[in-house]
Structure I
Amino acid sequence: MTSEFDISVSNMPRRAARGAIAGAALGAVFLAVGLVRGATYLVSGGHIAQLSQSDGRVMAYYAGGFTIAGTLLGAAWPLFRGRDYLALALGGAVVGAAIVLGKAGTAPPKMSQWIIGIGVGAGIGWAAGWRNPSP
């Protein structure tokens, strides 16, 4: 007997690998967008302080968060059947948590940072996956 929650685990590693690749690519694209925006600002006469080690850590955690979120969503995608907004909210929460960890450095993050980081990430993911139901 099958239920709506039965998923095939035989292709789960393949889905997870594809999700990881897609997540890493998305994180790289978003970092590239930031670099282009920074370059445009510099060309227009603006000034940006030199990147520090903590900036590099935040960028690495950001890209890593997308990779982890992609892996998780790729592996569990069949569970979300038609509920893309839930999947993307989960992915956004993972990326938000990674950003909080990257910004924290050696100090433990405050509860408010966790709430804001995960909440904003989940909200952006939810909004990205939301589709208005047909009338």
Structure II
Amino acid sequence: MPNEASGAGWIHDHKPITVSIPPGTAQVSSVLSLPMGFREAIVGIRAVVKVAATGAGASRVLNFRRGSASGTVIATTTYVLADGATVGSFKVIPMSAGDADFLDGDTLTIEWPTAGAVAFTAGELTFIIYTRKRVQQRN
């Protein structure tokens, strides 16, 4: 495992992840335990509408977790029909900055829990996950 290089600045990157908005109201993990790679921090998340959302009065809680479906919530929002109505529009997902540091073995899960859910019938989002990490060096 490489170490972080001393005296080097930050590398800023982004990871696009496209998911369908799950129909119905059941608990769904759109992404389950995705390896994040080397140590890095998530510094921002945006949900960009790829396919317009549908569903009368639709509303779902959306969680980003460090680890599995029972891991620490690092970002959460309630995604409503108006958020996904226009292709190309985006929503910034509020984050808990102190929980967004990922170590080498940590994973990311994106989940839609059942609590308070009103069903979407269609829609697709691309999450842009902004990260930063130090330059890696070999020993």
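Each of I, II could give Rg and Dmax of the Cα atoms in Å, but the derived value 16.1, 57 comes from II. From which structure (I, II) was relative contact order in percent (Cα under 8 Å, 6 or more apart) calculated, if the value obtained is 28? Source structure: I. As an exercise: distance in nm of label points 7 Å out along Cα→Cβ at positions 44 and 84, calculated from one structure in I, II, equals 3.2. Which structure is it? Only structure I yields this read-out.
For which of I, II does mean count of other Cβ atoms within 10 Å over residues 28-35, calculated from the coordinates, equal 12.1? Matching structure: I. Given that helix-only ellipticity at 222 nm (-39500 (n - 2.57) for each DSSP H run of 4 or more, over all residues; to 500), derived from a single structure, equals 0, which label among I, II identifies that structure? Derived from II, not from the others.
A short reminder: the numbers here are calculations on the coordinates, not readings from a lab. Values in this document were obtained by computation on a predicted structure and should not be read as measured data. Cβ atoms are built from the backbone, for glycine too; each structure is taken alone.
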